[in-house]
Structure 1
Amino acid sequence: MKSEGPINVVTYRAYSSWRSIRRSPIMGIGMGIAGLVLLVALLSPWLTINDPVFVQMSQRLRAPSMEYPLGTDHLGRCILSRLVAGTRQTVGLSFCASAVVMIIGVPIGLIAGFAKGFLDALLMRLADAAGAVPEFLLAIAVAGFLGPGLVNTILAIACVKWIGYARLVRGIAISECKKDYIHASIVAGSGGWAIIRRHLLRQMASPLAIMAAADVGKTILLISALSYLGLGAQPPSPEWGAMLSDGRPYFQIAPEQMIYPGLCIMIIVLACNLVSDGLRDLMDVRAR
């Protein structure tokens, strides 16, 4: 009987997750689309039918065919192969940027909400100063100062996005620290780190998951916008925003060069928003 325990727990959790998805078909659709995109990103080296960066001027602006299912761009490169290869860059870069943002924002919010006093005021005034500038303009300024490149794009996004996470975590920390179970934990001898690890992080998991799901889509838009302006991925990188920029001069004679990457961006951002809305319906008690 003891050996069946872990299996029963795993089975119960899988069944509970499946019931949650059934209760929220919107989230199921979003997770299905996002899962498919992630699968394409992981398998992109084996799914590209042509070299995504190989230039063939003799094949430029070709119509769809068996060899090039979505045609070719202005340099004779396979559009489908570039879209598939760009999935890893655009989506993968957005996940890396989101991870960096959380690594920065969550500790700052915890410190501000748990320490209070002068440190809280200092960190929040810093957040207010950074938040006074629109996200996109601040990202352009930071990326322009650091220079174009994928690493600098992540740093630019981190300088913009940490504010929302810090404010969310700070608000939860302040709210939870006023409750009786936190006071009881302090009286029982728990230190600050123990309270954060045992209580505060658990209370923050759901709101952070909801915010992160929506933020991945926003980050993809921001990455694509920076690449479109020449501040993100550089040629011949098959990044979706860079593909939009490359196809702009040829929009009237070959609009598919901008339509295809634009559709890819729209689909993955829509999937992230659907997942975020579904998580909010399932996790946020106040939204029920």
Structure 2
Amino acid sequence: MEFDTKFEPHYGQAVPVADGLLRLTVNNPGPFTFHGTNSYIIGTDTLAIVDPGPEDEAHYAALLKAIAGRPVSHIFVSHTHRDHSPLAARLKADTGALIMAEGPHRSARPLRIGEINPLDASADTDFAPDHALADDELVRGDGWAVRAIHTPGHCANHVAFAIEDTGILLSADHVMAWATSIVAPPDGAMSDFMASLDRLATRDDAIYHTGHGGPVTNPRAFLRGLRTHRKMRERAILERLKAGDRTIPDIVTAIYRDTDPRLHGAAALSVLAHLEDLVARGLVAAEPEPSIDAVYRLA
């Protein structure tokens, strides 16, 4: 599938992307954040902020400038990775807004005996919402309404936000135009990610504004492409096992040979996510159990 890597972040500036919707991009570019994390401001009078971002003084100042003294009633947080959620507490203290999210940070599954979570540093374990959003819950504000769509996969508590009656979905890190979302156990799970893709495919949203980079302008076709991409990766892993590969490093070396080496650690976790799913479906066996260090074979 083709990704769209054309994006101008306009750091420090609030960019109008739709009526009553502004985007501000944090100056935190990197291999996992692209040009930076996108925050959104919904409304014109009393506002809602979506994903206020990491602890970053310049970005916080840009948010306050864009808010321009208007009241903020709600702060929506899509998930608890440190590039999305930490500023929520400070923004609440300054505005009195309610923090809305699926819940605190958690892993998609318990840690196995002896397993160390390689993603601990990226988790905002201090985060605590004022209100835990139920799936499909509708929150009404001043001239706007936001529906919470639970989309676990990238993170266990990931939520997308549909702005009612606009055709806009704020897809956060679940679906992005510039690259596929990282699914890394134990924080994420491939089975959840694929089920969330299927969930979004039943909707008729016209455009996704994303957590990093620009919009997805043809969501249905893009979702089909993402599903196909993941299935192709799954088949590639099965082919490597058929060819005799038995470890995740061997599989990564073979199927990610054209990928930036800085991303091979994330690629290994993505392969693990696929293998956990394949083991659960009875297609692959792992000794002693699925992990980065396990030995794999076709079942």
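Values in this text are rule-based calculations from the coordinates and carry no lab data. From a predicted model like this one, the values you see are computed outputs, not experimental measurements. Cβ atoms are built from the backbone, for glycine too; each structure is taken alone.
Below is a table of values for the structure above.
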{"item": "Parent structure of the calculated result -25000, given that helix-only ellipticity at 222 nm (-39500 (n - 2.57) for each DSSP H run of 4 or more, over all residues; to 500) is the read-out and 1, 2 the choices", "result": "1"}
{"item": "Comparison of 1, 2 by FRET efficiency 1/(1 + (r/R0)^6) of positions 209 and 225 (r between Cβ atoms, R0 = 30 Å, to 0.05) - largest value held by", "result": "2"}
{"item": "Structure with the greatest value (metric Rg/Rh (Cα atoms, Kirkwood Rh), set 1, 2)", "result": "1"}
{"item": "Comparison of 1, 2 by relative contact order in percent (Cα under 8 Å, 6 or more apart) - largest value held by", "result": "1"}
{"item": "Origin of the derived value 3.0 (distance in nm of label points 7 Å out along Cα→Cβ at positions 97 and 121; candidates 1, 2)", "result": "2"}
